[in-house]
1. Relative contact order in percent (Cα under 8 Å, 6 or more apart) computed as 14: which structure among P, Q?
2. Taking 0.70 as the value of FRET efficiency 1/(1 + (r/R0)^6) of positions 37 and 69 (r between Cβ atoms, R0 = 30 Å, to 0.05) derived from one of the structures shown (P, Q), identify that structure.
3. Computing FRET efficiency 1/(1 + (r/R0)^6) of positions 61 and 205 (r between Cβ atoms, R0 = 41 Å, to 0.05) for each of P, Q, which one ends up highest?
4. Supply the structure label, taken from P, Q, corresponding to distance in nm of label points 7 Å out along Cα→Cβ at positions 229 and 293 with the calculated value 1.1.
5. Percent of Cα pairs over 42 Å apart was computed and gave 22; which structure, P, Q, did it come from?
6. Thinking of P, Q, which structure, once helix-only ellipticity at 222 nm (-39500 (n - 2.57) for each DSSP H run of 4 or more, over all residues; to 500) is computed, gives back -14000?
Structure P
Amino acid sequence: MTVQPSVTFYTLGCRLNQAETATLSDAFRQAGYAIKEFGEQTDICVINTCSVTGQSEARCRNMIRNVLRKHPDTFMVVVGCYAQIGIEMLRNIPGIDMIVGTEQKFDVVQLIHSVCEAQGERPDLPKQTEPLIFHSAEIAAADFTMRATGNFTARTRANIKIQDGCNFFCSYCIVPYTRGRDRSRTFEDIRREAQELAARGHQEIVITGVNIGTYAYQGKGFLDVLRVLEEIEGIQRIRITSIEPMTVPEGIIDYFATSGKLCHFLHIPLQSGSNAILEMMNRRYRREEFAEFVHQLTEAVPDIHIGTDIIVGFPGEGNAEFEESRELLATLPLHYAHVFSFSARQGTNAANLPHPVAPEVITERSEILRNLSKQKRQAFYKRHIGKTVSVLFERKQQNGLFTGYTGNYIKVGVNSDESLSNRMLDVVITEVTGDNIAVGRLC
């Protein structure tokens, strides 16, 4: 390796993966590595993978091959969910040097150093003829701490992981097998990282995990996490990303309505508007319960921005079941939907269910919901025309607008010749573009 070894990272998949990549980045930084932009020539490339769908795994393989074509001499490390369950496929990709499963993921720096030390007088990091594999089928179920603080130097918002794993086993989901069982981060370690992130200048903290609503550590629950984050000086915003309907803690609506820092935004996955399909998915709620919560939340917090996930084409979804999903998205105060076209995920119960939906039908139905989602997001944005909103600015776009987000997660752009990055400023919204940017002027 060079005098100061260098490393770059690429993350596929969810915000939790992003948080974990940032933790790995900080561990490498502490070990003396230069962190470089993805795409640059580096000694090491770490790719944090996703395995939520077969398409996700294909994207992982394509990214690995693309990097190795451009930088064949880089030491390629593959971590993340696909590294946990896709070893046999990954080990057949020429050029991968190390595959690290879930249990050993945060030991990557030490594992690389052990490879260097094995060279004796040649402390290089040689390409491997066969990938080194560090993997355990057993994933610890104990509560945990993180060894570093997320390195989000290029971002204004910082993700903080509070929980991992899942015990629900939805019939379409591979996550319990890639991340193990539900476990929580120690309470004081959450406080420690949040304080350090605030000291680094991050004004917004985004709470991440697989099932953050299940957080439980020594009598502390999810609302206690919110309270401790509110106490930290320098943190202006706390954002909840996605929380499962069956894990929403009692008292969350009142907390949204009264908190001075909790962002008025919530993503809550529906997955289907049909009770029959929800039962086959092993989801632990009914459409009526979901609808009641959404109505109660919007009544208490009128400006809240609520999004959802919907899976289209789950086995057994006929026209009537699809219409139940479409109708619920259309009539509830939901403002967008991430629409996923179902594909059978090997290793899950749903892969063996009868009555598959034809691919062309899935495509048609998915397009219907995506168009509806676009219309609803536009309508929500347009409600804010003429209003003054507080925006945490992030970066300048290619279109010349400096953009950032409101507390309720509206993307706002303004014209500015000066850098507005990481500044919280008031903006009057004047129009909404077709690509969902609320354009305004600084107050």
Structure Q
Amino acid sequence: MVQALRNSKRYRGFVLTSIGLQKLQKSIQQLEAQTRVRQSPRAIAERVQLAEPDGIHPMTVRKLLRCQQGVDKRSICQVFAALQLLLEVGDYAHASLSGARAIVEVLEHPAKQLHSDVAGRDTASHFCGRTEEKSQLQRQILVERCRLVSVLGVAGIGKTALVQEFTAEQQEFEYVVWKSLHHAPTIAAMLTSLLHSLVERSPAPLPTSVEELITSLLKHLQQHRCLLVLDGIESILSNRPLAGYYREGYEPYRELFRSIAESPHRSCMVLTSQEKPREFRRLEGRQVQFVRLQGLSASESQQLLQQQGTFAPIQADWHRITDYYGGNPLILKMVAARVVDYFDGSISDYLSDGSPEQLLFQEIRDLLGQQFDRASEPEQIVMVHLAIIGDWVSLSDLQADLESVISRQDLLDILDSLYRRSLFQKSRASFKLSPTLATFIQNYKNVHPQK
């Protein structure tokens, strides 16, 4: 299947959703009003030709507007770009495939949920890099046929974008259903909504108990090849005392994940989260795996920033800004806007304009503050100490420094919890906070390095 995804022959199985079609039709109507020229499929194809040497055939445009036959994703991108429209995940979906009953893409609030919060801004239309992580996700889901896969990483690192990019290319699933957990729905509400998306016009009412809802879902996953995405499961997890515990009233999600992992079926559930639930360590194996996202490389950061504006082409700048901000795509986008608006695209001027703490403007401080405040008091003690050190530290040295306030066993539990929250870097038996988080803690949490 991975080979099929890499095949040079384009997959022509995408159609516009009603939302995407309305967006396209509205743009065409506005263009016709401005130019007083009818924008026929041929005229639109000519517009594409101006920007794309390979062009597009008018017949492809006609198919796209009629939504009766699938076209390739690249053609959809070309038409939207020619009309100066941003192509978003809710604008297109898979057409019915041979032998498949339906492919459904469902958002908690259709076409809006992915743009209403931090994770939602990291859309597949701005996706770049992540070649290795994407291949890992493809292998786990398509080749190894895992039942439960988690995509883990700190806020803004691109978890949602990676999964969006993956789901947009899928053609072997009968159903692709996306649900956001950012508003922490109860399991009963989430399962009911999920089943409504999967069960086609069934006159039978859905069960009301959680146990029966899980049973109904498993039955469907056994009968059909489904890809289910639950985005943002950290919202149902508690931040006390350590990472990975469920909030009060959300414990039944544990039974759902266990059932998905251990029951035989043909489908896969993908979770995105800043934290890993505690029971996942026990469940991990051939059927349950995870992808942990780290920061972008300097070249990937350069590609991302150049999508946001024009920057002075100084190669060393990309490395400096990537290292300082940990390659976090969301933070890099915030920084890109500031560099373009106030420094005329000069990253060198931006970096030399202020001290490290001054490079953490309010938007970034808000994001880092949410991460720090979510940690428990014992975790914050360890984070503060790591911030003071500001470099790699071994477990033995960390234990010696903190032995008067934290026991060895408690320290191991705390480090495990911080790693679950993706709040530090780990290399063998050494640990380090990202420079951005360390600077934030030192300067905005009343912490100062001690001589």
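1. It must be structure Q, since only it matches.
2. The value was obtained from structure Q.
3. Max of FRET efficiency 1/(1 + (r/R0)^6) of positions 61 and 205 (r between Cβ atoms, R0 = 41 Å, to 0.05): P.
4. Q
5. Values: P: 16; Q: 22.
This figure was derived from Q.
6. Values: P: -10000; Q: -14000.
The read-out was computed on structure Q.
Only the coordinates and a few stated rules stand behind these numbers; no lab work does. Since the model is a prediction, treat every value here as computed from it, not as a measurement. Cβ atoms are built from the backbone, for glycine too; each structure is taken alone.
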